[in-house]
Structure P
Amino acid sequence: MMRSARDRLPAFAAGSKVAVLGLGVSGEAAARLAASTGGVVYASDASAGPGPEAAAARLLAEGIDAETGGHDVQRVLTADLVIVSPGIGPTSEIRRRISEAGIRTIAEVELGWRDLESRVIAITGTNGKTTTTGLVAHVLQASGLRAIAAGNIGLALSEIALQDPQPDWVALELSSFQLADQETLGSDIGVLLNLSPDHLDRYRDVESYYADKRRLFDSATQESLWVLNADDPTCIDLATGVSGEHFHFSTRGSVDRGAWAEPDGMLKCRLDSEVEWMLASELRLLGPHNVANALAAGLACALAGVEPDAIAAGLSSFEALPHRLQPVGERDGVLWVNDSKATNISATAVALRSFDRPVVLILGGRHKGEAYSSLAPDLKRRARAVVAYGEAAPRVVSDLRESVDALTVESGIGAVVQAAADLAQPGDVVLLSPACSSYDMFPNYRERGRAFEDAFRALPVAGGPS
């Protein structure tokens, strides 16, 4: 097993100057943890919005130096250590200046991990990370353990490191951006769900993106336990030669050591002996990809010592997380589904394959570098129409006009939802699965999803006043 926090080297020596860039959830927690462990902290955010300003005010009230509306570059460049928000790209001006000055930079998750006593199940991949992280935490809790989900799912690891007592286990979602700035981050159990191109607006090529994902394995030892997708050759290739024990999950057939789905839908696991968990039809989650997520989560929990009955109980009682293939209502025979978390092409393809009824797909936002034409085969089989919106709308229509009826809506989300409602017929699904980031119109995918739900609820009722 990994070393406890008492055995880990501290992130910095007491009295060191620590700069924290970004005052989101992770930045605020990092500033607080760094100050509590002896750092002389300066925290800043380039934005002067309500969120960062409120965070800065809370830190100032605790005696931690913080400001918004820009970074004091000279103060940052005198720091011994910089903790940088994953949202600040490696090619940004401030990151370039820090790199040129040779100042050590780490991610917030690295800082939190150094002071963490809890055991860790670390989860990464291109799609399904948040759902699987939530599943793992839920199953652990269902078994009676004190467990919490953290990391890219929204709760900073540094915040957990400040808790007393800390939980038994942390289910830790890791993005490629967080992995890029880790030094020694380790896990008791590591999960690699799947890999496909993403974030090509930030990475020079897909190989660079996969290289950051591979950093999950940087601290591997002979005691490490790895959960890998047997159905994804890229995952298996990425883990080739990594120290530790490798276990697999598959929706296509049995595996020697791991978890799988039988043709009749029974979910099974084999470690020391073969056990049955439950039928896939008992999951409260839409889509075959969520069967894979459940297998991965269940296998990770089995490796953590959870009994089969508790795994089955946890998996079967887990509800869909907001903005991840979340049914939000049905009106006039049309099912409306919020999949705002689908911010890349492969996630949207997976969402489309989750339905066997015609789909009106809402697609758009800020383009991330992939061609939408790769959606064409799934759209031809499943889509009635595409409603394109946001900055990416012209590219969406250009890429897909030969495959599906596609129209552009240039005004706000209310008009987008109304256009989808006009196109949908009884028995259809209206699916918000944008394949883009939200940043052209919304601060994050959550706000986009909430706006979609609000616009759905505001639709006029058939036969009612118009």
Structure Q
Amino acid sequence: MGLEGYRAIVIGAGISGLAAAYMLARHNAEVFLLEKDGPPPEDPEEAFRHWTRPGATQIRHSHVFLGRLRVLLRDAYPELLSALLQAGMKEMRPLDRPPPALRGISPEPGDEDLVALAGRRVTFECVLRRCVAALPNVKLLSGIKVTGLLGTPTDPPHVTGVRFEGRAGEKRLRGHFVVDASGRHSAAPRWLPGLGCRPIPEKQEDSGIVYYTRFYRLRPGAGEPQPGKDPWVADWDWIKFAVFPAEDGTFSITLAIPRSEPRLKVLAKRQAFDAMIREIPGVSDWIDPCVAMPLENAPHGVEAMGGLINRRRRFVDAVGPIVLRLFVIGDAAYCTNPLYGRGCAQAFLHAHALVNILERTLGDWYAAALALDQFARENIEPFVRASVVADRDAARRALGHEPSRMIDKFQDKFFREGVAVAMRTDPVVFRAFLRMINMFETPEQAFLRPEVVARTLWVMAQGEAYRRRHGWRPPPDQSSVLDRLQASLGH
């Protein structure tokens, strides 16, 4: 019978809220899904052009839906995967287009998992929302602002529903449990003290970067550029860049700059953004006038986004659960730098684990809180820590500072001169990279396995000539690029 007889209230109809609502309803719960933003147009193209979505500022930025998410959809929710593919989203199989030195790489068990989904976030969300709305036991209410939680003053407090603003004033909705999927601006830390809850253990760090994204569309008859010597995803220390193919011939390019480089704020202007792309070998092929043109229906020529953080919120402390019958998932609990593309995968994994736990514990709210916390510590927190470490290292390199400790110096050399080259020449290291980037393994699990370490050290021992032959071409000089960028803008 699953969760039949239970009423769930889900706050937020972004990716994590939609995922939770869909999974809960599939397990026979009655679901009220409350979203403060208005509904999207039916057609994803119209939604991309016109949908006002203040609650999800990242909706028109680059997205990739990692292999861990696709495997979950394939194995547990194949109807969702089918609906996404029918909407034009594509499967990206990097093993079909490996680096030149790995052409003819032999298939291995597990390769079928190393496949990501490519598409616009708007398309993904619209398709998922349509699938959720089609379920008879889901009531999706848009334009609803939740203003607080209802609860009982037990120890720990139990959440029994929500308060929200309606046309006739404040209203109340009660349920057996509440799922907070309201994203990184979740009000749970403000609401819970009013119920008598202990403080929420929280750690937060700024990523130190600003995002700029621009969308393009391939011209009729033009195909995507073929991979060559120059990368489509790279980090030059003072700027990061990546190309994200999407559906219907669309693609986006994202530039991420450290806040310590204020001269690059000009990238918010279309002319400056395109001028910068023309300075990046390989990526410049994508915006060749014969290949593509800027997407005309984008609301803004360049989308900018700051305030990018890594944050961990736990709802179980040394004493035990801080609150019962409230389950906080997705970015509301664990927020990572979107540069690494983990947000949507983490949201689905978190929601899927929650529903399985609720079905297993069936009303034992204390056990459910502990189990969800344990799942997150083992499956999500390692990637939050990885994001923090990577962002700290990126901030150091953006300032031109060398590592201070010997172990950090070796680690920097291991990844820059070893892994960065070995993943282009060695199939074991290449697959380790793919498993890490698709969230099947943490960076430590992927790159500290003895075989991967040994093969990477062998590459490092081959010397500079080997690295020049097989590694990425060195980036252009920063000062020269900035001078040309300013010259192209006429100031």
If you rank structures P, Q by FRET efficiency 1/(1 + (r/R0)^6) of positions 296 and 408 (r between Cβ atoms, R0 = 41 Å, to 0.05), the highest one is P
With distance in nm of label points 7 Å out along Cα→Cβ at positions 184 and 328 coming out at 4.5, pick the structure among P, Q it was computed from.
P
Can you tell which of P, Q yields 18 when relative contact order in percent (Cα under 8 Å, 6 or more apart) is derived from it?
Q
Comparing P, Q, where is distance in nm of label points 7 Å out along Cα→Cβ at positions 104 and 384 highest?
P
Among P, Q, which structure scores highest (criterion: distance in nm of label points 7 Å out along Cα→Cβ at positions 48 and 128)
P
FRET efficiency 1/(1 + (r/R0)^6) of positions 304 and 400 (r between Cβ atoms, R0 = 25 Å, to 0.05) derived as 0.05 - corresponding label from P, Q:
P
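Values in this text are rule-based calculations from the coordinates and carry no lab data. What you see is a predicted model; the values in this text were computed from it and never measured. Cβ atoms are built from the backbone, for glycine too; each structure is taken alone.
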